[in-house]
Structure 1
Amino acid sequence: MLPLEAPAQGGNWRLSPYPAGHRFAFTIVHDADSAYSRRLAPLFEEFDALHMKLTVTSFVFWADWARDGAIWSEWRAAARPRQPFFQPIAVPLVDPEERRFYLGLAARGYEIGMHSASETSDTTAQTVRAFATFTQIFGHPPAVYVEHSAANNKEALNNQGADPHSPYYILGVLRQYQPWVWIDGPGGMPSDHETHFFDLAAIPGAPFCPELAQRYGLERVFMRSGKFHTADGNAFLEWYTQGNIDQLVQNRGLALVYTHLDKQWLDPGTRKMRTPLHERLAYLVSNDGWFFPAGAILDRLVLMRKVSLQSDGKTVHIANRNAAAVDSISAIAPAGAVLCRGNRVYRPNASGAIVVGPLHAGETAEWRICR
């Protein structure tokens, strides 16, 4: 049984963790470090065309060095041509143009997360204000919170963020809002010796981080795929070779990719996504993947922990022990197997997954193995 598959008993029948019979799950969790909407916009035109929906983080407030946006005068003075494109960095949601851009992404199905309150250290009060501001802008709190730099940002949990005596304590805020949290430090990424760094399904416990969750008293802590220190467009090409993508697909894997879209993803000459990256993503989406944001994928995996399958060789029973419905449940069938229920026949797709439909909260359903 693959690590992400839900519990099953009975021959070769298994449950897929993913909906609609998808073979694997893949998304990008973008770090906002030096990001600016005008440089990101051409990339998202490509993601739209590829039908990929990502998790896109943003800072809420200006960094200290930006002097509450006064830095714009310097950027405009240095820009050639006059309309700035390459100069601005770490432009936050409180900038009106930036805010419109991220609201537009949200309307197009992208998940907007928070990348710390700002690019520099934030006090408890600033973090509280950042969550309130984000909620006011989008109508809900961030589903995903990605720490910026534990080495530099004092509110990071591996810095002073977990110390209740520090003015940079934010653990209480994270416990209050309960987003999915990515922690900058050990456990946030596969270990350096991990050969399957590109596929979280191959790493025991991933994409969840039970040790970090226990240490900080947080229920929702997740790991990203990839490697520390090289998270840019060049690294993506190195990590997700066609061979590694083939392994990801074959193993029904999971990728929540760590990258900075404002680093080596855009061709500065054409101001479009670099051709090798476009071609690699096109190869990726030619496979039957679930290309949804990280929050949706993680929430699905949590639900599937309480969905179970049993088979006696003649029937398949699937039980949903959640207090909520689970849609588009898929059973992975032995070769040639078919399920029947009443007069309806459920056949496997090309990857051997049979979509049996939703189960209501607390519901158990039975299917006959009719071939």
Structure 2
Amino acid sequence: MRKGRRLLRGLIAVSLAVAACAPGPVTATASPAATGPEAVEVTDKTLGEIQAVMTAQHDALEKRDLKAYQTTFDGQRGALRRCKQESFDVAGRVGTSPSAFKVIKVTPYLTTYARAWVDEGSIGVSRYYFRKTEGRWIQSEPTDSEVGPEKHTTVDTIDIDYWGIDDDVIDALGKGTLQARELVLQNLLSDVRKPFGIRFYPTRSTQGVQGCNVVGFHIPNAAADDKFIRFFRYWFTPDLKLLSPPTISFIQHEALHWAQDQFSPGISARLDWWLVEGWPDYIGQSRTEAYKRATVCNSPTPTFKQLVDGPRSDLPDFPPEDAVRYYAFANTMVEYLYAQFGGANAYKQLLTVYKSGVDPKVNYPQVLKVTPEEFYSGWMAFAKKKYC
């Protein structure tokens, strides 16, 4: 496997853009924690109180006030704390949203949490958890012992694994997965060896160590578990009844990775990164036209080698938000491949030749009749003309 490539593919779909004009990363200290769980009551005042926490968190990010920011979340939840720290660091590079996300509904969870439905704009409504410490609300999340038992259901042959904490939304999870499957079945590269399944992870802790802005992934060529895609972040429609369209597109993306593995087990370890990620991103409609336009027209274009190797998000000095832009570029590269070189047939032919060797200088002329340099320059001209 070429240097810089990773076996585990993640869909880095959402970068938490939160705060502007800041210095470099700041090391966080643990925020104040409760001495023990406090029983809470959700009343008609709770929504406003939770909204005040969200507003204080947003304002602290905007002002680059780390201490104030730390008082808004639970320092005892290690995975949550790590991702909140990353959000603070990202905030200093890319800016904040104009205002705090809006809390639209709050319900109790167990006896010590409030579950808030938070409108995050065009991506949909997310579920946040809050608990009280010393009489004040902080953002938190249930511990592994508090998310309920691991559960399993089957929806029209699709296996779905989840935790009891999501019992109230399992209908939405099932319907959204079914909707995503329709596009995947229309774009299969080969016969199917086994149907795909999906696991929904409800908290940072249950996910294990994952990139904080990774929405989901599929593990290629894992014989015991390769049917499952894993989902770590999922959003709902404003009426709270269904998965949001962006979430469905992200499921499509990861299920299309499963389709790649159905075509040739483990092929993604041999492909150029843009071929691995660009195809499900383009077919799965994971980037909006507006985002592709903003990226192609206003961001530095990665070199061909960078698009072959992929974003080096495994390196400590690689900003996680930059990886998102690579997906937009890869998306348009596959769009160019489809428009100029025969669509799905050309893509399948490239996957086939990469079984024998991983050198683009050999594979591109064999399938596309152009050199890598010619493909790269042709793609840039195509993308600039269409989007700029």
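Of structures 1, 2, which gives 0.30 when FRET efficiency 1/(1 + (r/R0)^6) of positions 112 and 184 (r between Cβ atoms, R0 = 35 Å, to 0.05) is computed from the coordinates?
Details: 1: 0.95; 2: 0.30.
Answer for the origin of the read-out: 2.
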With helix-only ellipticity at 222 nm (-39500 (n - 2.57) for each DSSP H run of 4 or more, over all residues; to 500) derived from the coordinates and found to be -8000, which of 1, 2 does the value describe?
1
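Where is mean count of other Cβ atoms within 10 Å over residues 208-215 largest, in which of 1, 2? Don't jump to the answer; show the numbers that get you there.
Details: 1: 15.6; 2: 18.4.
Comparing 1, 2, the top value of mean count of other Cβ atoms within 10 Å over residues 208-215 belongs to 2.
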Hey, relative contact order in percent (Cα under 8 Å, 6 or more apart) derived from one of 1, 2 reads 16; which structure?
2
Of structures 1, 2, which gives 16, 40, 31, 12, 1 when P(r) over Cα pairs in 10 Å bins from 0, in percent, for residues 216-303 alone is computed from the coordinates?
2
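Here, each number is a calculation from the coordinates, and none is a lab measurement. As the structure is a computational prediction, the values presented were derived from the model and not from experiment. Cβ atoms are built from the backbone, for glycine too; each structure is taken alone.
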